[in-house]
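Please treat every number below as a calculation from the coordinates, not as lab data. Predicted model only: the values in this text are computed from it and were never measured. Cβ atoms are built from the backbone, for glycine too; each structure is taken alone.
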Structure I
Amino acid sequence: MFRERAVTPSEAVEVYLSRIERLNPRLNAFLAVDEAGARAAALASGKRWAAGRPLSPIDGVPIGIKANIAAVGLPLHAGVEAYRDQVSERDAVCVSRLKAAGAVILGVLNMHEGALGATTDNPAFGRCHNPHRFDFTPGGSSGGSGAAAAAGLCAAALGTDTMGSVRIPSGYCGIFGLKPGRGRVSTEGLMALSWTLDNVGPHARSALDCRLVFEAMMQGQAGAAPSGAPWAVLDFAGQVEVEPQVISAFADRVQLARDLGLAIETIRLDDYDFGAVRRLGLLISEVEGHVVHEQALVERPEGFSKEFAGGLAWGARQSAPRLAKAYRELEATAHRLRGRLSDYAGLLSPTAPQPAFPFDAAVPVSQADFTALANVAGLPAVAFPAGMADGLPLSVQVMAWSEADALDLADILAAPVETPPDFAG
């Protein structure tokens, strides 16, 4: 885009700032916008492109970041009232690497309080609405990131993923979301929920955009699938209750894979208790989250909602033997999962058992049943669009041994990204 000079970085930033001004009051995805900083960064990027010396393919690309990721001069509160006035004095490593690649940081995005939940119905900073349907959840905890990228308020967004918090909102909002493999993107500078399970990853409207943002941040070595290995398709019947429209969309994507000539085998994970593993991840998150917020809970208890404080308090009450058992269970489950998948290129499943739902509906306990697989195993996974039903996006997840393989398959199998009707144009 910038290489062909069809548009300059400054022009692109103005388009996104205009959309934020026009659309964000209703959507409530951005909580803070750095107009001056974005314009300055875009101007510098434009000069580099004009001189033929861009820093990377994402030089000048406008990106939003979740409110639990540090960026100099911007709020760092993780959606928690107790930290409302906290401003970052340094960049998280992932943000530093994006800036080194020339990316333009637009501002800070809404999220579920403390990253402990998947609706982004935030009691302190307000609900973030799904751009496909007002008063429906965008998912979470990176709900603002998914909603902003889907609604075209930024070219891409950073989120964090502890048990599905990049992929669930990407799925509910009808875009792509990548959870990298464990350790592939630094979490230094993140206001953590769980240092054991947290990951930083991008949301975007294309697999290519996810790939470019990830590559600007990545570190370490990718895994590799066995040569010529087939793809596994998860048979979840009798283990996870999945809504009919999700089952249909999943079957369509699997059939497309077969039609394209991919080697496919259906497998079951009969020794894997989806609900028990989800609860295990929640336990570890609440235990580690209490450590993160312990001082603020004492000094500013009124700055935590009853729900969030209650979850953290429950984590604090766990005994040392219970914690030791939980970490041992996590390690054993990861070992079994990786062993079960060792003969396959990766695993296809739904992203979530349901599409987005109204804020006033009961929150399904199963939201993270499929996504938690990748967090426990430490493997990369991508949520990608799988069509629409009743005006709401549907999504499929691919978990693989490398981010590149997951993104490649997602790109091949994805249905077209639908522009939210309220945000067209």
Structure II
Amino acid sequence: MREVGGTDAPAEATASSNATVRPHKSFAFYKFVWRTRPLPPPFQKVQSLFQQFISSSEETGASLTVNIDGETVLDLWGGYFDAARTKPWTEDTLVPLASTTKMISSLAVLMLVDSGAISVHDKVSKYWPEFGTNGKEDVEIRHLLSHTSGVAGWDEKITMDEICDVVPSAAKLATQAPWWPPGTASAYHAWNFGHLLSEIVRRVTGMSLKQFIAEKITGPLGADLQLGLVEKDWSRTTELILAPPPAESKPGPLFLKAIGNPMPTPGMGKTPAWRQGEIGASNGYGNARSLNTILSTITLAGRESSDNSRQLLSKATAELIFEEQSRGIDLAIGMPIRFGIGYALRGDGDTWVDEWMPEGKIAYWGGAGGSLGIMDFDRRVTISYVMNKGSNSVIGNTASKAYIAAIYEALGAGGK
């Protein structure tokens, strides 16, 4: 496989087979990967958009990766590591994934399903007896994975430090009554999604969620992604620069209970407790390449391969993702969402992403500021995007939506 890269030269120049990856004093660099032919013009449009967004300050730093049928066709990264735009974003820069982390936590539980250790239809209390009280006796694993469990957060006020202590804060969830009838609607489990799943992983395997992800997912795949962050990697990890929420947003009735407890505090993401924690909902660290390495194994589940280490799920288990669990206005976010098992699903014109995501069998999720993972089963395409300058969009951002439109244009698929 050839690698071709460049700086902010015109697209025509970067398609040359003689181009090399070299630093540039203005905005770092990027690279494209393909096998035997120059980058097709439609993908050059993605490159051009990336350059434009960096130059215009819509982006500070970002990375974008596209995998088609097992081949990485686009690996784009560049911009700045810091808000002052003084330090370049490098090939191995890591970024907080925020809620995109949930995509990896869901995979961990689906791997337990795939192994036969659990079923998505098992009651949570089968593995976590303390949970099966106070109206939660019939809550199933699939309800945890689809934000329909009725337990979207903590009844009592809780601090960031407290949620970083995962086992006792999960124990508090086990004593609560559901906020709405489980299985009847979704309310985004913003902070506690990972606590619920990590307790299942811990009780079934004896491993923490962090340990399971490292030993069963990122290690075998060689993916540069972590749940929690080892101290030696702090220096290559950029910070999220988040915008305030949109003034016109209309959150759901459970927004403050589910998303505002705990309330993020300035500097939270730099504390040792947070960085070293095991918040399976939101403190993953990686880049577009490592995220794509993992998500593409889901998109291509069951695909014949000579490398069994890349087969994390069977096709049958991956198909469970598309068993619809809820569709409608999410009680926390206040937007129309369709949830399958572990991931949100593209709708039929009735969900919040349908205007800019093409039709098809697509599972996705994203994080604060705009990071995004898309698994397109119909086209066997996996798209991942992360950045350090966030927008105030609920899912995706201006740049990611433009990249996705250009990528699907290159693939010959429209936006609807």
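Numbers for the structure displayed
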{"quantity": "Answer label among I, II for the case where Cα extents along the principal axes in Å, for residues 81-160 alone, calculated from the coordinates, equals 37, 30, 17", "calculated": "I"}
{"quantity": "Structures I, II, by volume of the Cα convex hull per residue in Å³, for residues 193-376 alone: label with the highest value", "calculated": "I"}
{"quantity": "Which of I, II yields 32, 22, 16 [semi-axes √(5λ) of the Cα gyration tensor in Å, for residues 57-264 alone, calculated]", "calculated": "II"}
{"quantity": "For -7000 (helix-only ellipticity at 222 nm (-39500 (n - 2.57) for each DSSP H run of 4 or more, over all residues; to 500), calculated) the corresponding structure among I, II", "calculated": "II"}
{"quantity": "Answer label among I, II for the case where FRET efficiency 1/(1 + (r/R0)^6) of positions 89 and 281 (r between Cβ atoms, R0 = 25 Å, to 0.05), calculated from the coordinates, equals 0.50", "calculated": "II"}
{"quantity": "Mean count of other Cβ atoms within 10 Å over residues 169-176 - highest-scoring structure of I, II", "calculated": "I"}
{"quantity": "Which of I, II yields 20.4, 67 [Rg and Dmax of the Cα atoms in Å, calculated]", "calculated": "II"}
